[in-house]
Structure I
């Protein structure tokens, strides 16, 4: 994947609780970007069960730098993050052009 260093501004709903994290995009017909905020950085188990459209997922460190990207993740998939993110962004596929080392600003 191509490395970058641009800044991407993301306006979305911040999710802090375990229940919010578990629900994510499930059952939603349209979403604004979802920003998952974790209390500590850790590897994540991700699923797209009951999600109705492909997602782009960006994993960010505590400085909001992108450390991993999964693009066009289809519904009904499961995978583990390769990194230990502090933040994660889920958005409809193609909305942002996430690349490694991009910085993210939450609006």
Structure II
């Protein structure tokens, strides 16, 4: 993903209902502190409690706004750490080069 896509994903996650996303044998639901309880997805008839539904519903419920924002924040931390390490490596290489020249 590029930075524009990440910014858009953050915007969408921040605009989405915050709350407790849950799933059961037939529904993915949210209990939002603002708008109350409502269903986000319903399982197709005949697929209730199937392995496929359970896997998809668990993913959907856990790919909620809070977790998406946490992942974006973690990516930003890792990118900042990588930039700091790169800067330190560049400085060390320059220092080693200068030390070799001074010999």
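Bear in mind these aren't lab numbers, they're just calculated from the coordinates by the rules spelled out. Computed from a predicted structure; not experimentally measured. Cβ atoms are built from the backbone, for glycine too; each structure is taken alone.
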Parent structure of the calculated result 0.00, given that FRET efficiency 1/(1 + (r/R0)^6) of positions 44 and 84 (r between Cβ atoms, R0 = 25 Å, to 0.05) is the read-out and I, II the choices | II
Answer label among I, II for the case where helix-only ellipticity at 222 nm (-39500 (n - 2.57) for each DSSP H run of 4 or more, over all residues; to 500), calculated from the coordinates, equals -21000 | II
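One of I, II was used to calculate P(r) over Cα pairs in 10 Å bins from 0, in percent, for residues 12-51 alone, giving 30, 45, 22, 3; which? Walk me through the numbers on the way to the answer.
Details: I: 27, 59, 13; II: 30, 45, 22, 3.
Traced to structure II.
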Given a value of 1.78 for Cα Rg over 2.2 N^0.38 Å, point me to the structure among I, II it was derived from.
-> II
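In terms of relative contact order in percent (Cα under 8 Å, 6 or more apart), which of structures I, II is highest? Walk me through the numbers on the way to the answer.
Numbers: I: 37; II: 24.
Going through I, II one by one, relative contact order in percent (Cα under 8 Å, 6 or more apart) peaks for structure I.
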